[in-house]
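What follows is a group of structures, each given as structure tokens.
Throughout, read-outs are computed from the coordinates displayed, never taken from laboratory work. Being a predicted model, the structure only gives us computed values, none of them experimental. Cβ atoms are built from the backbone, for glycine too; each structure is taken alone.
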Structure P
Amino acid sequence: MTTTITEPAAAPPSSPPPRPGWRRRAARFLHDHPKVRLALLLALPLAWLLIAYLGSLASLLVTSLYTINDFTTEIVRKVSFDNFHELLTEPVYRTVFLRTIFVGAAVTVIDIVIAVPMAFYMAKVARPRLRRALVVALLMPLWASYLVKAYAWRTILASPGGVLDSSIGRTPGYGLTAVVIVLAYLWLPYMVLPIYAGLDRLPNSLLEASADLGGKAGLTFRKIVIPTLLPAIVAGSIFTFSLSIGDYIAVNIVGGTTQMIGTVVYANFATNLPLAAAFAIGPVVIMLLYLFGARRMGAFENL
């Protein structure tokens, strides 16, 4: 008996797989090129930064090089350094500039003195539930309007009839002292939060090791806590110092006759725009130098 073996029929040729769509090809390309993906992700924010922020600074610098016609009050679009010469040679403007730097430094120092023990208690002493409550209490004033808080301090500091004057019979009134007090209150949370973050990253074992070696609380605080917190303190000072030297609303509300850079810029904005722009260049240069120094100290890691 003969067995016949039948060969299987040949399979029909398979069609090529469909070509992926443009979305899949783009996703595959971005997956294979992470630098391109990062560039596309940052393209829109960087474009906004270049146009809105750096563009406005460039416009400010260009405007500061113009002058104004004293008779027609029109801007003369001719490059000149007369505005900067006037700012450097006029004693009134130098006084305003130095007063503004003093106020910014005073507010920063006051906030540091208040924020360090407050943040230390929140991060290392308070229990978790109390810590969360203190953080909420610290952030709660930020929910209120800036103007509401400034006018509330105007009521507190008023003389006569203010809260302090009616309760204890003494008040600093409106002036330079009131400006420092109000600005220190307004920007205190911006100092506490970076210091709190820095303390939260400080290991408790480091403090325990210092105590085991015989270090007292004050010595441990000076030799370990403060040097470790220095970048966080500088990070907080960026906010307090920059916001203080640029403020003009609180100065107008509680400053009385006190003049600062912000109020001078505001007063000259409508009458002498080039001079106001030249005056505003000063704080920008100061903050650029300050930010450069803060970056060298690693302060940006605590923002």
Structure Q
Amino acid sequence: MTKLLWLRLLAPVAGRFPGLFYGVASVVGWAAWKTQTEWRGNLIRNLLPLCGGDPVRAQHESLRAYRNVARYWVDVTTLPYRHMANFERDHLQIENAERLAILDEPGALVAVSAHTGNVELAIQALTYRGRPFVALVERLDPPALMRYMLRLRSAAGAQFHEANFRGLRACVEALRQGQIVGVMGDRDIQGTGMCATLAGRQVRLPRGPWDLARRTGATVLPVFSHRIDGDDFRMFIEEPFRVEVTGDEDCDIRRAIERWASILEAHLQRDPGQWTVLEDFWSVHACAES
């Protein structure tokens, strides 16, 4: 049975009774971790440098990550049924909350994050402070699954777009209107990234977030979400900054990526089991010279 069919069958039930299904997802994640040896191996390799080279800890954290992957699918099914206006109060613990004062200031924001916790859900909660939210997400196959996921993700009020030219155009327009645009900064899915040092390794990180911020003059707001349990999250707000604009575009973007890499590394090392990247990250995104 395809993932799309499972979603269509289970979403109306799981979305209304998430407490039960988060428990089910934890068991499903454990079973998948046991049986999906390729993905389990990828996760362990991904997390090993973040665990100080300790293979036992990397294995333990990989199981936590796989369970969080399963819980993400429950998160998505709940979006049409959530009272998002109360989500921040009921489900979010915010670190450095004073930095969210920037939401009350005029000007566009590019919220850059990584595949930790569920930042989609966390940032959507912040939109109830009065700032609309538009996000770019990776393409899924088949196209019917992509369309269904976009509808689910957008059901709580935000607008989600596939990371293509049309989606980028929607994001540029949103920034021109002073809105928040959310993008991921840990996987170079477009293949246009720049090399940076992350956990002692040279990898390509995407240039898209920084190019977007530089071109539009938007402020960058680094945001991370860590799942505590079920649909309770801790959200970390880092210091906002601007991408420099000089006569050397590549140099400006490289400096922004390097700054981001140091922020990203600190968060991944804080709690490696939050990072839910299933591909062999260090191999797929390795720099040609590394």
Checklist entry - Where is mean count of other Cβ atoms within 10 Å over residues 29-36 largest, in which of P, Q? => result Q
Checklist outcome for this item: From the coordinates of one of P, Q, Rg and Dmax of the Cα atoms in Å came out at 30.4, 129; that one is structure P
Checklist entry - From P, Q, which structure was helix-only ellipticity at 222 nm (-39500 (n - 2.57) for each DSSP H run of 4 or more, over all residues; to 500) = -21000 calculated on? => result P
Checklist entry - Quick one: distance in nm of label points 7 Å out along Cα→Cβ at positions 37 and 261 came out at 3.4 when computed from one of P, Q, so which one is it? => result Q
Next on the checklist: Out of P, Q, which has the highest value for Kirkwood radius over Cα pairs in Å, for residues 61-204 alone?
Outcome noted: P
